[in-house]
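Listed next: structures, encoded as structure tokens.
Please treat every number below as a calculation from the coordinates, not as lab data. No experiment lies behind these values; they were computed from the predicted model shown. Cβ atoms are built from the backbone, for glycine too; each structure is taken alone.
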Structure I
Amino acid sequence: MMRFIKYHPQSNTYVIEKRAFFDEDLILDGNVIVGQDVNFWKDLRVTGSLELGKGSIVRGNVKAQSALICSGAKILGSIDTLSELVMLDGARINFAFCKGDVYIRPGCAVASVKAEGTLELIGKVTVKKVEPLTKVVVRAEE
């Protein structure tokens, strides 16, 4: 499992190579950059920031300090972040819980969002449910 992962000690960052797959829960203490088209069949938990690569899929749940979900990436379970969550064009998440701000770019889809900060919807996005007490800002695409 660790053969797909490189570690950069100076920045405390793990880099997961593209097209890797993990059939067990993956728990990493630090920041994580996930390459393109990586498959996680279970949960992914990181203590730092997460950058989920283009086209990657997490079938379980995700926990991170902050997260950038790249275009076309999917989280079939939930994501839980302590600071911000950014979804790039075409990303899909089932349930998003965020203690900070959430930014959702055009073409993204989320079944349910709860943000303690601001939920910013940019352009045409699909959000089925926004939990109560979530402050929403809607902006046109730049």
Structure II
Amino acid sequence: MNHIELLKTAGLAKDMTGEEVAALASIAEEQRFARGAEIIREDSKSRDLFVICKGRVSIRLSLPTEVGKEEIIYTMRDGQIFGELSLVDGSPRSATVRAEEEVITCQFDFKKLSALLDEKPRIGYLLMRNIASIISARVRNTNMLWRNSLIW
């Protein structure tokens, strides 16, 4: 899948013109990770955004009661994004992301992305609106899971 199609599939390019999507895709860097590789470490200070081109990653949280123990809370696949929270708010990473099989991602370096968004504010507005929509859907899904767990 080319980077332009990937951005559309992931929902990041919604309502962008072809030229805008191409500008965003032009700064994407393809990265490959072997099975078991740590892509993001919880509490690290990086701010890059990732889109999964191919493969599967697990999102893991450290357990405060057991040092070194992590719990898988979610699995992501092709076309999904991760790293968006730190991109948006600059806080340390909220979870560890590990490759569950060979993974290919499109990585958006924070500095390059910021420069593009400063240069082209409409892309910045649309990208952040689309990321907000993705985050909102995840929060709603989590709320439904919590609600269902309370009922049963």
Structure III
Amino acid sequence: MKRAIIYQLKSFKQDFIRLIRFSTVGVIGAGINTGLLWLLTDLAGLFYLFSSAIAIEIAIIIQFILNDRWTFRENKTKDMKQFLERILKSNLWRSGGLVVNIGILYLLTEYACVYYLISNIFGIVCAFIWNYIFESRLTWGITG
């Protein structure tokens, strides 16, 4: 019984540390996403929803690499085949987060008249939980 409790505490600690790391990578990704959204929209003149899709995809790729090498390093990618499989899975799972992010961005910008960069931050926050659950379990195989 005592061993089971100790194991659960260690498991909880690992999950907590992983969540903190995933959050840190998420903050970096949010900065990349928001910066690229601004560059593509304000400087390049692209429509903000199109800019958002590009910015999100670039952030997804960078976050994947950071998560693979730091957040989930105990399960990091070992070869090119696994890398390609995982990055495709990551994009698949995060496509739900992309829909959430762009949906919130659109709704807040168009219907609540919120500045698009602020709407984007709300979209990122809303997509965070979705992304963590799917990434940790289905991309890196963390079971809890």
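To test your reading of the models, identify which of I, II, III gives 12 for relative contact order in percent (Cα under 8 Å, 6 or more apart) when calculated. Value 12 for relative contact order in percent (Cα under 8 Å, 6 or more apart) corresponds to I out of I, II, III. Here volume of the Cα convex hull per residue in Å³, for residues 22-85 alone was calculated and came to 104; which of the structures I, II, III was it taken from? Attributed to the structure labelled II.
Computing FRET efficiency 1/(1 + (r/R0)^6) of positions 6 and 110 (r between Cβ atoms, R0 = 30 Å, to 0.05) for each of I, II, III, which one ends up highest? Before the final figure, lay out each step's value.
Details: I: 0.45; II: 0.95; III: 0.05.
Going through I, II, III one by one, FRET efficiency 1/(1 + (r/R0)^6) of positions 6 and 110 (r between Cβ atoms, R0 = 30 Å, to 0.05) peaks for structure II.
With helix-only ellipticity at 222 nm (-39500 (n - 2.57) for each DSSP H run of 4 or more, over all residues; to 500) coming out at -13000, pick the structure among I, II, III it was computed from. Answer by label: II. In this comparison of I, II, III, the computed figure 16.2 for mean count of other Cβ atoms within 10 Å over residues 70-77 is attributed to III. A value of 12, 39, 29, 15, 4, 1, 0 was derived for P(r) over Cα pairs in 10 Å bins from 0, in percent; which structure in I, II, III was it taken from? Value 12, 39, 29, 15, 4, 1, 0 for P(r) over Cα pairs in 10 Å bins from 0, in percent corresponds to III out of I, II, III.
Computed over structures I, II, III, distance in nm of label points 7 Å out along Cα→Cβ at positions 102 and 134 reaches its largest value in II.
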